[in-house]
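The numbers here are math on the coordinates, done by the rules we state, and not lab data. Model, not experiment: these values are computed from the prediction. Cβ atoms are built from the backbone, for glycine too; each structure is taken alone.
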Structure 1
Amino acid sequence: MIAQRLSPTSGLDPVVFIVDDDISVRESLEGLISFAGWRAEAFASAEEFLARARADCPSCLILDVSLPELNGLDLQQLLASDRSEMPIIFVTGHGDIPMSVNAMKAGAVEFLTKPINDDALLKAIEHAIERSRSSLDDQADIEQLRRRYGSLTPREQEVMGLVVSGLLNKQVGSVLDISEITVKAHRGKMMQKMEADSLADLVRMAVRLDVAPAQNPWQPVRHEL
């Protein structure tokens, strides 16, 4: 029986953030979200929310469009690069079609109008939390791959670049001016450190790490007609 790999975020409880300047809306949403089984944190302004430390668990943000000082669309732009793993659900009492289109194009998962339909909001939150969890898991996997790649010696990194370009051990040795036996030794250690089970597995890792394959001197040159 093959053991199932646990998600890096499987043991982390998600949190739903709320940013709305209407206290009655904040309290209503907090009650609904808590009743549904999620942890909720509410803020009266974008500035208050930005002062809160970044969450290290799956999360989403329920965001009012019209806020004092920094509005919801401006906050969305600030979070686009810094907290891309946190999906945004927009709510508004007087949004128009162009506003909702701009919000969705910028990555919002939903745009709801007040008074908010509870079922629609809960479905949007569930979708957003799963999207956040998937994004965090992907980030964790990439960081793990980067640590593995960083543990390789410069020579092992060279061997990896040549191997994923499609060279055989003998060809790698010719490029690096080392023996085939030495190549096999470096390759074995490299595969072990990268925890790669096969060449295909190693190539997938290289793609995810954006490690460019070394130039293959045996690849035929195509001449354009």
Structure 2
Amino acid sequence: MYRRFGSEVTIVEMGPCLMDVKTKMFPKPCAKSWRLRGYGFGPNAKCISLAKRDSRIAVGIKCDDGPPEVLGTHVLLAVGRTPNTNDLGLDRAGVATDQRGYIIVDAHLQTNVPGIWALGDCNGRGAFTHTSYNDYEIVADNLFNAGHRSVSDRIQTYALFTDPPLGRCGMTDAEIRKSGRAAVATKHPMSQVTRAVEKGETHGFIKISVDAETKHILGAAILGTGAMK
């Protein structure tokens, strides 16, 4: 957003890439697209430090003595989130949590204590509005309709509010390889999408992975304009 407003932006990242490596959600194409838009990057910044330099702020990005560092006027820190479950009295109820404070649930979202379920962000099964609502659907169906719905049945969808945006659903490439399925994939560049050409935003691509035997769609991703829709 600030880059769109005309500010010079440098992203300092502790990890090797700008996105969660575990999700395998196209970090390299995203980084390439952002560099084309004028962003600076500082990956593997294990010793991030802040220091005042006259009227500016110096951000250290390396563990070695001295430079390199990045000078700027403002710093925005994105340090992640943790669930505020510590004041719910879970210890008195005997409800177990993991090291980060998320309530541990099974595939039906039931905790280790019979009769107690955990829905939404507090269970660590997806910090999205749609996953929270689906949590309710799973629990309600199992309780009142004698259903057998579980978290493992749902098709996970992700959206990253980047520029260009990224939308993804289904299995990642890593998950497909792990499953041992034979699969085929196709990639279509946004430069061949009429809407992208019309808007002058041709960075990115559309990718779809299909089971080679059943022809069922296993996963799909759009990196480009309109991906959030």
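Here mean count of other Cβ atoms within 10 Å over residues 124-131 is compared for structures 1, 2. The highest value is that of 1. Hey, helix-only ellipticity at 222 nm (-39500 (n - 2.57) for each DSSP H run of 4 or more, over all residues; to 500) derived from one of 1, 2 reads -5000; which structure? Among 1, 2, the structure yielding -5000 for helix-only ellipticity at 222 nm (-39500 (n - 2.57) for each DSSP H run of 4 or more, over all residues; to 500) is 2.
Taking distance in nm of label points 7 Å out along Cα→Cβ at positions 12 and 172 as the criterion, the highest value among 1, 2 goes to 1. Here distance in nm of label points 7 Å out along Cα→Cβ at positions 44 and 188 was derived from just one of the structures 1, 2, and that gives 3.8; the source is 2. Can you spot which of 1, 2 the value 63, 50, 32 was calculated from, given it is Cα extents along the principal axes in Å? Only structure 2 yields this read-out.
Which structure, out of 1, 2, was relative contact order in percent (Cα under 8 Å, 6 or more apart) calculated from, if the result is 12?
That value comes from structure 2.
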